[in-house]
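Below you'll find the structures, each written out as structure tokens.
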Structure P
Amino acid sequence: MTQPQKTATRILIADDHPIFRDGLRRLLEGESDLRVVGEAVDAAEAVRLARSLTPDVLLLDVAMPKVSGLEALQMVTQAPSAPRVILLTAAIDKADIVKALQLGARGVVLKESATSLLFKAIRIVMDGGYWVGRESVSDLLLALQRLSPEPEARPQTFDLTQRELQIIALVVEAAGNKKIADTLAISEKTVKHHLTNVFEKLGVSSRLELALFAAQHHLIPKE
């Protein structure tokens, strides 16, 4: 019996350099599971085509004229049926990576990266994961923590309990509620209760924001 063919991932490219767009299209279409459905020359067209073509993935250049890639990212991710957005950039600082993830980006890929890494990033993002540079998000969080300067005074604890700190550490390791419950020998209902309290204390609204906040504020002991 013939196996049903997997539907190709539909991709929209947004970059203001024609040569780069053309080369990227040719590379992507060399993969049987990837298909380019459109190209945008600026952020405004990227937003318009993302809404009309409803691609699975938008490859969005960060440095475009008029409207920046980060501004376009915010407009795209607020729309219904928003694509998964991977930012393409020649260089990006840590603060902008954090901002991009908080705005809804699912990946950040440096333009100097090997083609195979871009393909891998697209597939990981399509499977529900995140991709940053050459690392997964959990690796990024640890890198953020290591690169951040040590606080001069004792780190602020934000009135977190020891149990809440344990749960935060597991969230940074990308553990789900069941894994956290099993690790700490508590119920999933208790985990949810603790997470609700943590979100309120820290003013975050998602597990990703929580993990980024924890790394930036030294809530997890360094290895």
Structure Q
Amino acid sequence: MILNKYDMEYTVKQRLIEYLEYKNISKSAFGKSIGASNAYVTSIRKSIDDDKIKSIALIYPDLNKDWLLYNKGEMLNPEKNYELIPLMNMDGVCSPKRRNEIVDESEYVVRLVAVDGAKNGDKCIIATGDSMEPTIPSGSLVAIREVEEWREFFGFGNIFLLVLNDGRRMIKEVTRCDANPKEYVVCVSHNKNHPDEELKKDFIDSVWKVVKILTDKGW
């Protein structure tokens, strides 16, 4: 039974159950989806841990945090075009001189992440390093989309994940190299302590455009 919103016993747990019933999601499926036990919902007492709140935000972005935690506002956030895309066990390093933290591992899906405006084929990775701060703080999730015809049209001025032919994965803003545009591009840093650098196009194996930066990764 769902309690009235003005009832003293209308708790965080009751509101979460109301949301799950509205979405037709079982308690066990919800627990699994946020990396908790099947009985997680049943085990909730007065509050929800911060780490679980962040997981809920990623998987269920339509759920209004203020309503869930404090009974303020409506159950659902304003509708957006959210799609679930895979977060891969990959990192993109925001520096050409720093090595990736994840190397020599088979690619697999860690979990699904809700991203507004995502398309089929998009995926998320973790950004490391500080050369793109403050735009991309280290530890952020970035949603990326493959640029198949990058040799013909790069889309200069955007931020990209560059997969190099030595296996490195580098996140940089890319602009035209006026001195030698046929052979090089310029990798621009957003952190003033890191200089811009030229990169030979022949070193690039594939290009992915950064389409969304999730700096807080949740609430």
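Taking -15000 as the value of helix-only ellipticity at 222 nm (-39500 (n - 2.57) for each DSSP H run of 4 or more, over all residues; to 500) derived from one of the structures shown (P, Q), identify that structure. Write down the numbers at each step before the final one.
Values: P: -15000; Q: -4500.
For helix-only ellipticity at 222 nm (-39500 (n - 2.57) for each DSSP H run of 4 or more, over all residues; to 500), the value -15000 is produced by structure P.
Which of the displayed structures (P, Q) returns the greatest value of relative contact order in percent (Cα under 8 Å, 6 or more apart) on calculation? Kindly include the intermediate steps, with their values, before the conclusion.
Working: P: 13; Q: 16.
The structure with the largest value is Q.
In this comparison of P, Q, the computed figure 53, 53, 31 for Cα extents along the principal axes in Å is attributed to P. Computing FRET efficiency 1/(1 + (r/R0)^6) of positions 111 and 191 (r between Cβ atoms, R0 = 30 Å, to 0.05) across structures P, Q gives 0.15 for structure P.
No lab work stands behind these numbers, since they all come straight from the coordinates. Because the structure is a prediction, the values reported are computed rather than measured. Cβ atoms are built from the backbone, for glycine too; each structure is taken alone.
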